[in-house]
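A.B. asks: Structures given as structure tokens follow.
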Structure 1
């Protein structure tokens, strides 16, 4: 699979995931309980949020895939756990860095200050779903 194929598949997986997780099942609203910041991020600033979220998910996803390749593992359950744990650790690290800075008007800063470590739980779930959709689409489209 070429890099262009991988990126295209990731973007398709991302949009399916955000539609299902955020807009259909509204999972972040159950986990982080910060409805004001969630509404602002996903609804009021939809275009900005989609672009930012896509880039952040691509970074998180790439990091998780890098770790998976280091283990050279084909087990989807173990790989999903790797994606979840790597996402959780990245968000937790970002949380501890940002939570020790003053709260600003930046949406990302306010997101971390408002949602706390619950955002790490959401990211682990979100990226796991994205990974599973990516693998599913890869199997039906590419293979």
Structure 2
């Protein structure tokens, strides 16, 4: 019964997929958020679940950068040195403000890892990443509404 109650609720899946898609694992949560919006999920709950979980996934990347980078050359490590160097150059050019774009495909996840490598303090990291991701999901949900969902 508890399994059906919790794991069967669509917002739990939005949370899980949102979290995983923000880590260095491949995947995306946009299609699920749009689908749930079209199926009539409460928009505030949908927005909160997606924004919070996706931000928490980025915090995992930050922690990986902060503490686990010495494993970078291991085969199992999910980001290649070239990807990290590209994100590092982007971060060096734009500074902390680049974290507003942590939602971008390809560079967003490595960017949050680089923030950990460069020892960006957790509070500015959290605020900027959360703001960028919340705005992104707000736009996605709003666009779904404009499309007739």
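No lab work stands behind these numbers, since they all come straight from the coordinates. Just so you know, these numbers come straight off a predicted model, no measurement behind them. Cβ atoms are built from the backbone, for glycine too; each structure is taken alone.
A.B. asks: Can you rank 1, 2 by distance in nm of label points 7 Å out along Cα→Cβ at positions 62 and 86 and just name the one with the largest value?
C.D. replies: The structure with the largest value is 2.
A.B. asks: A value of 35 was computed for relative contact order in percent (Cα under 8 Å, 6 or more apart); which of 1, 2 is the source structure?
C.D. replies: Derived from 1, not from the others.
A.B. asks: Right, something else. Using the calculated result 33 for percent of Cα pairs over 23 Å apart, pick out the matching structure from 1, 2.
C.D. replies: The correct label is 1.
A.B. asks: Going by distance in nm of label points 7 Å out along Cα→Cβ at positions 78 and 118, which of structures 1, 2 comes out largest?
C.D. replies: 1
A.B. asks: Work out distance in nm of label points 7 Å out along Cα→Cβ at positions 22 and 38 for each of structures 1, 2, then name the structure with the largest result.
C.D. replies: That would be structure 2.
A.B. asks: Same structure, new question: Once distance in nm of label points 7 Å out along Cα→Cβ at positions 102 and 134 is calculated for every structure in 1, 2, which label goes with the largest value?
C.D. replies: Of structures 1, 2, the maximum of distance in nm of label points 7 Å out along Cα→Cβ at positions 102 and 134 occurs in 1.
A.B. asks: Further question: Comparing mean count of other Cβ atoms within 10 Å over residues 54-61 across 1, 2, which structure shows the greatest value?
C.D. replies: The structure with the largest value is 2.
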